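Readers should treat all values here as calculations from the given coordinates under stated rules, not as data from a laboratory. Small disclaimer: the values here were computed from a predicted structure and weren't measured. Cβ atoms are built from the backbone, for glycine too; each structure is taken alone.
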Structure P
Amino acid sequence: MTDTAAEDRPRIEPSARVLLHDLAVRRDRDEWIVGRMATRTFVALPQAGARAVELLGEGRSVARTEQTLREETGEEFEIADFVRDLTALGFVARIGDRPVPDAEPPRASLPWLRPRHVRFALHPVLPLLVGALLTAAVVALFHRPDLLPGYRDMLWSPHGSLVLAGGAAAGWTLLLAHELAHLVTARAVGVPARMSLGTRLQFLVMQTDISGIELAPRRHRLTAYLAGIALNLSVASCLVLVLALTDPGPTAHRLLAAALLLTLLPVPFQFMVFTRTDLYFVLQDLTGCRNLYGDGLAYARHLFRRVTRPRRTAGAGDPSAGLPPHERRAVRLYSVVLVAGTAACLTFMAAVTLPLDIALLVRAARSLGPDHSLTANADAAAVLIALGGVNALWLRTWWRTRRGVR
């Protein structure tokens, strides 16, 4: 029988030399992160793999690379297979005289924005400025606790349509600024980040793909992960200081209080690490895990199958068993948070959010028509457009993401 897959794999002569694309390499504990920033593709390699990449990058042939590794480690390596794996990752530009077709790199948001334009985002003074602003705001709140916002601050107008429109405009503006903070910081490192809409359980979110940041130093990685939260806290701190200097009562003061509440509302969401928020990536980085969510989900499914189908899974192996000890502990703990948090979110959606949305949409639909005043019709239309539009956008985004995964 002919092995079609073997025939499709390119033949690599021992004398062949390999031209690699521009690759970045960073040591991470006992492994090495090797990746290509242009395509946002990276892989974790053992010491021997990183050394093989170095030798091939120096222009040594496949045979010479095998010989050098054998002399250095006393072990045999199939460098031809290794080169094929690198080729599949898009790391190889040419094998011998034969160029390797290169896939088109993923499009970046704001491609005109260059690292030199936003280098300031990595300046070590910037976190100190954020800390100073936050400290000043906390001191102001200590002396003026009445500045703490409440839900009544959102009701700055008697017209619900204006409240909804203003809240939506301010909320999406702040959300865009939050994601731009991630993009700017990642771009300063040289990562061609991309912003898009996504879903996290029942939440519609704007997200920034900063794949490739794994190749940057830890300080830069954490700065990119925390940039959005830092921006929210900085804007909120500025609003607190402005509120402390203005007289309460006027509409401008109430608008500032509403903006402060909208700025702070996304911050607690970041602690929902089971939805892969900004703090999730901080946690993943600090624990040294490669894929905390994926491994945690696999472990949770393994435990579920063991409980529900013990006979069928009697011989099934623990998916976390092959992980290093520090990753295995983190994955097992995270799986508990993942299951509990997901269950709580879905329960809240079924018991509160979904019934409330349906009730508001039905009430708004009944308020439309010639039997109601112009104001009532405007408010009902605003509810239908805002609430219905968000839910429709969630469904569309969820479907596109699901179809893309397939």
Structure Q
Amino acid sequence: MLDPADPAFARDPHPYYASLRAQGPASQVRLANGTSAWLVTDYDTTRAVLADPRFSNVPPQRAGRPKPDSPARHARACLDRHMLNSDAPAHTRLRQITSAAFSARRVDALRPRVEELAFDLVSQLSARLDGEVVVDLVDTFAFPLPVLVISEILGVPEQDRADLREWTYRVGSPTDALPTDSADEAWLRLHGYFTALIAHKRHQPGQDLFSALVHDATDGGLDEGELLAMAFLLLFAGYETTMNLLASASLLLLTHPGELAKARRSPQHWAAVVEESLRHASPLEGTTWRRTTQKVKLPNGTVIPPDASVLAVLAAANRDPARFSDADAFRPGRYLAGPSEPRAAAHLAFGHGPHFCIGSQLARLEAAIALPLLFDSLSDLALAVTPEHIPYRPGLLVRGPRMLPVRRGYEWHRAPAQQRP
């Protein structure tokens, strides 16, 4: 049985995924919530599933434990109407409405502002490290940067970011990992927040994306429910992936000093660090759930019945040894062209097919700016705990360290055993 709320599984799910992959490209597993699902864990089948219209993104009606009717359930149903939970042609229409805001031209135009925000955060972090023994790199850097960037794009007030982070954390986590009714409260809070924000944008529009979406009166614009769902999705996806990427990449570099030294010596190496971090520590552990609309026979002969819940596990596909040599190793050099080995295959950290992450270029830009600035400015940054003591976010949707304690000049792997936390 798979329990996504298990802290040990959250910390390192890869042995479990490897055991499933050894059985075949897709395996039926029993989940802790009492349901069963098919997990797709190899690279080629994951790509195929994500591009196959027989795997619908419209959520199964019987997913999860049965729940009584309630205001929280209605709030969730409304916010879940976003484009990740839809198929063409509805998905095509919703994606076209927002895709222009994340075009390559508009993302590149954000570079000066991202650099400014990252510089300010690193300066604040440096000052805190001078005055405090230990600082959480997630709270002080990995979270604030992407949430500030996406908040400016969307038009979300900065003072609301802490509440929004807490609420989105709850709705993105298994209910078994939370206090009773915690997720229900978060769904209600999010629904109320975005309802009020949209009403505010109608009366006092700005130059942000939410204002544009609210005041778009052309044919094909969003209705009220679609506006609420789009607001939730763009905020949640706009910072969660990048936050986990920055935190995971920082942890990998702090535990692989040789790779950090290479990056400091060569600016070109930083792009490879970003790509390898996306592959090795996929910030999206899995896609949203899919449902088979008919019986599907995979190339190896495995048959998935109709109306089955299917999860394409991106983290597992990105560690498929049939596609990536030494798949469990963190080797940014695999994404550098050179005479020793060909450049590695493209990873699936942002998905594949019609639902490929619309914000992938923005996430890459933020990481490409933030990571060199962080490690060039704080040359003595080090972990304050052993990696085994770092808690991870539970669940099968997003993955990354919940906190990352760091300090100046303390290297956990060199300290005497009695001095280690």
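When Cα Rg over 2.2 N^0.38 Å, for residues 328-375 alone is computed across structures P, Q, the figure 2.08 traces back to P. Structures compared: P, Q; top value of distance in nm of label points 7 Å out along Cα→Cβ at positions 96 and 264, i.e. the largest, recorded for P. Among candidates P, Q, the computation of mean count of other Cβ atoms within 10 Å over residues 136-143 that gave 13.8 used structure P.
Given -14500 as the derived value for helix-only ellipticity at 222 nm (-39500 (n - 2.57) for each DSSP H run of 4 or more, over all residues; to 500), which of the supplied structures P, Q does it correspond to? Of the structures listed, the value fits Q. Where does the value 26 come from, among P, Q, when relative contact order in percent (Cα under 8 Å, 6 or more apart) is the thing being computed? Working through the options, I get structure Q. As an exercise: Kirkwood radius over Cα pairs in Å, calculated from one structure in P, Q, equals 25.3. Which structure is it? Label of the originating structure: P.
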